[in-house]
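Have a look at these structures, which come just after this line.
Where a number appears in this text, it was derived from the coordinates with a stated rule and is not lab data. Predicted model, so just to flag it, every value in this text is computed and none were measured. Cβ atoms are built from the backbone, for glycine too; each structure is taken alone.
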Structure P
Amino acid sequence: MAEEKMWIAGEWCASSDGATSEALNPANGEVLATVPKATVEDVNRCVDASRAAFESRDWKSMDPAQRGRILNKMAAVTYAKAKELAALESANNGKTFREALSEIRYGAWTFEYFAGLTDKIEGSTIPVPGSRLNYTLRQPLGVTAHIVPWNFPLQLALRSIAPALAAGCTVIAKPASWTPLSLLAWAKAIDEAETGLPSGVLQVLTGSGSLAGDALAGHNGVDGIVLTGGVPTGKTVMAKASEQLTPVTLELGGKGANIVFPDANLRYAAKAICFGIFMNAGQMCWAGSRLLVHEDIHDDLVKAVCDEVSKWPVGPGMEEGVRMGSLVHQRHRSEVLEKLEAGLKQGGTVVLGGHALDRDGAFMEATVVTGVESSHLLFQDELFGPVLGVTSFSTDEEALELANDTPFGLLNGVWTNNLSRAHSFARDLECGMVSINEYPITFPQTAFTGWKHSGIGIEQSKDALRFYTKVKNVNVKL
């Protein structure tokens, strides 16, 4: 069993009081490592080190092209270590090795993308009256705190770390207490590689969200907070940040719908629907947990989905051929099953799954429930597990109304070969992202953003850099 350390001020260290927590393998309950539980003193030390690294100007005033070269070296390290990191993440999170490897390579790609933007963060000149020159500067935001979730422990960390570093900010990353190991291993790899990243620019702080996370969110030395998590956590972090008027980017929950019309390719749609809800055991903010299907094809599509996912072996993520791994923790599985039970009391018919698997670990059956109405818990609430709720519709207008009848607005999918219908739905769906005839899909260069309770701000794309920079207007009387 490993004894992990935090990375603060260029040193690997224990918590100030020596307290630790255990990181488990949810597939078998094995203790993989002990990890420091940061104290408020540790948080303060981390913020002070990050502030010193920012004020030293070694990073924020570095030639932007040189910053880009360093990010490219960090991407290369990530690619080189991807299989090793994926095996560790599979063990600590429960997801399949195949999924973990794909996600970590995506994180490396994200670093490459933002490496290319470091010298393209530009201000503008503005025409104003009289003999004046007026222009804007875009300058680094400062010390940024990144509170990382447990469902994509390394990929979602890299998704926000890359643009923050590209903009010249310093970074404090706090992984989820259940799944800290892959981010710590990545940070060790970066530390050991000769990338040229100055000491203190990147730090990893481990511990509980209620202590370390709250202390970061309300700290007067933090200039920006990035959180991926659930809506209640987002509200808590936003409330703490408001004490210091600290800006936030919040990527929160979702209740995505795949809307399938009779002219869609049902075989292809069924495979994508399964991928969108049963990948990562459904533990995804952008999961397509609602299936809105035209009444004419309802039975055929439900059968195709059930047939497809029935071919997916469930088991430990490192086992050959496994398509759906363990949930992240037995406690989380219990919460998913409790919500499923509560939802079924309101109506619906389980046509597949519905139970925990009788084996070691936090495994659960892929579950499909038909007859879910818009007022039901299974339609409105995010279960964050492998549960698909199916609702039928008869007209385009009804489909649109159903799709928008949720407090969330992250990603929705539309399945049709009717060009007019596809673009009309893309325009009228109340969500930050729409995918037509595939699901789910994103790229480092495309905005990942939610409406309504799905979040505030933008991850990925050039637009993400807006959060990590401040605009300064300069007026010169000539």
Structure Q
Amino acid sequence: MTTPYDRVAYPTTIFTQTNPERLAVLARLAGLDPVPPEQSRILEIGGGNCVNLIAMAAMWPGCDAHGFDLSENAIARGQEIAGAAGLANVTLAVEDICEAHHRYAAGSFDYVIAHGVYAWVPDHVREATMRLAAHVLSDRGVAFISYNAMPGGHVRMIMREMLLDAIGEIDEPEQRIAAVRDFLEDYARARDDDEPLAKTLRQQAENMLLRPDAVLFHDELGPCFHPQRLLDVADVAHANGLIFLTDAGRNRQLDGFLPEGGEVPEDAEGAVLLAASRDDYASLRYFRQSLFVKQVPDRTIDATRIADAWISTRVRRQDDGTFKHGEDVIVITDDALADGLAKVAAIYPHRVPLSSLTEDPALLRVILQLYTEWYVNLHPGPAVFPAKPGDRPCSGALVRGMLALGEATLCTLDHGVLKVEQPELRALLMAADGTRTVEEIAALDTGIPPEDTLAALTASCARALMQA
């Protein structure tokens, strides 16, 4: 079956919020006992070429990663990537969401990911997506389901109507995209007499212009576009035996937890959902990344539950003692904690046990707040990549596989992406296949001076391109 995604390939990539490490930390915060990601079974629903899943399989050779999509071209490309990397723990299939329950046994996955599917399919497929997630999720599992949310979805629906009018009967993809860009460029220009809603729509037009052509083609012009209310999604999940855990988005990770210091209501799930839904409307939220489980979570916030986590961070200490993350300035008043964060930042993306920074419950609560704002990362265990090259340095199998296929953007072992275009570095990473010493790699004609080879390998470790 030919799909729109066979006509125009969707630019699938890593989506860090789906990483089972993140889901496991949030489940543990709720008093649950999730399966360690490195031992887990993972299913990605409608994952395109499933490179997001393939990167997880490369991180954790002991996991069992399965993914499917209706696009034959996308799955063929994913199989090519996994094959080039020699990953034996990845299984990809061409499958229909409505039929996938026949392929996968009940309770067979510990982490289920449906990113960019739920709001872009017909009603019966959306219902089948939730049924499938509930069917395959294990008792200790966590399901991730993202979707365009209300009320921001109303704004995008208005824009969609205007865009569809602009393209009319044009069917050819390049012509559709060109017509949409022409319309958006004109519409995005502010008018002196703009009402507040018009200003919001023009801002949305500006944002759309920044999206790749393929994203515009599918997300804005596709046959289905059904933004969802959080309360409605939770109702469908509940009808299928799933319980809302929380949200994986920035500043949303405590949405499934009760305010501190208050009484626990009889219907705790209903209370947190209502509060989160009200905040959606107050904030004009456009997107949700909801997590669901089968076990009842504890919705009281207990920061000591993260005490055995590992921490990494990119925050940088400034000359005035504050920390900076992007344009945000963070003040840490506890000197010992500030010193600890500075040391952790200096070795990013590597991790240290959180207990080496603090075991104070009050400071753990500070760390938890920094985590919800994405200033620090928490992990259930140590990194799978080394801090320095070993005796026989080895770049990640997926790194070498993608290099062999000519890919410029590589998947790193911290579930990220990195563009590597320098021929010398690409040659070095291919040479570092675990069979050669540093001296033997230096003797090869990679284009990197022999005296700089160790430094280049060390820098590759710092970019999570090397495996332990």
Out of P, Q, choose the structure whose coordinates give FRET efficiency 1/(1 + (r/R0)^6) of positions 76 and 132 (r between Cβ atoms, R0 = 41 Å, to 0.05) equal to 0.35 when calculated.
P
With FRET efficiency 1/(1 + (r/R0)^6) of positions 180 and 316 (r between Cβ atoms, R0 = 25 Å, to 0.05) computed per structure, which member of P, Q shows the largest figure?
P
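For which of the structures P, Q does the calculation of FRET efficiency 1/(1 + (r/R0)^6) of positions 44 and 324 (r between Cβ atoms, R0 = 30 Å, to 0.05) return 0.30?
It was calculated from structure Q.
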Computing FRET efficiency 1/(1 + (r/R0)^6) of positions 4 and 196 (r between Cβ atoms, R0 = 25 Å, to 0.05) for each of P, Q, the value 0.10 comes from structure Q
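Who wins on distance in nm of label points 7 Å out along Cα→Cβ at positions 68 and 140 among P, Q, i.e. which is largest? Mind showing how you got there, number by number?
Values: P: 1.7; Q: 2.5.
When distance in nm of label points 7 Å out along Cα→Cβ at positions 68 and 140 is computed for each of P, Q, structure Q gives the biggest number.
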Among the shown structures P, Q, from which was the value -1.12 of log10 I(q)/I(0) by the Debye sum over Cα atoms at q = 0.22 Å⁻¹, for residues 220-331 alone calculated?
P
Please state which of the structures P, Q yields 23.2, 69 when Rg and Dmax of the Cα atoms in Å is computed from it.
Q
